[in-house]
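All of the numbers you see were taken from the coordinates with simple rules; none came from a lab. Because the structure is a prediction, the values reported are computed rather than measured. Cβ atoms are built from the backbone, for glycine too; each structure is taken alone.
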Structure 1
């Protein structure tokens, strides 16, 4: 899950530079990707800015956390929290999770 804001420059950069690559990747086929955008960075943790099914995970996020914020959720538990760090932390974690859960798929990953 990606949590961002309309007025977040790093979020816009991620959408411009990384989103097209991720959307076209083999990894994308095996995840349920959810993006939740708030109108402002000041609203990121407000309940009304989280869809009902994702709201329980908001409690996993510390006040003042940076964005873009990544929550990797597996079996209804947050297994990774990252702020920025897409290439360094988030994408490799997704790849490891896919490899662990579906070894036949990991052979197809770049």
Structure 2
């Protein structure tokens, strides 16, 4: 059995397709987690508690913000999971809030 999950995160570079639910979920959350982190870091409190799905969507339209993050991958990831993009963003924000302290995004660093 071949374990392709790490390679499936960047199929355009590796050619490895996302076949399993885990591979699709990893792809769907990878770029988005980085983008959400960037959104939190520009908030006054540098906290995930200040980040909302609507503001993440707005920042996605600003191509200069977190320019290395692929917006196409974020959109494709939600589509691969068959869920609404805003719902996916909100879910990921909530998941990240659960580990905000470990991520340094709980406002302690302000």
Of the structures labelled 1, 2, one was used to calculate FRET efficiency 1/(1 + (r/R0)^6) of positions 17 and 41 (r between Cβ atoms, R0 = 35 Å, to 0.05), giving 0.60. Name it. 2
Value -7000 of helix-only ellipticity at 222 nm (-39500 (n - 2.57) for each DSSP H run of 4 or more, over all residues; to 500) was derived from the coordinates of, among 1, 2, structure 1
Out of 1, 2, which one gives 45, 28, 23 for Cα extents along the principal axes in Å as computed from the coordinates? 2
Match the computed value 13.8 of mean count of other Cβ atoms within 10 Å over residues 25-32 to one of the structures 1, 2, and report its label. 1
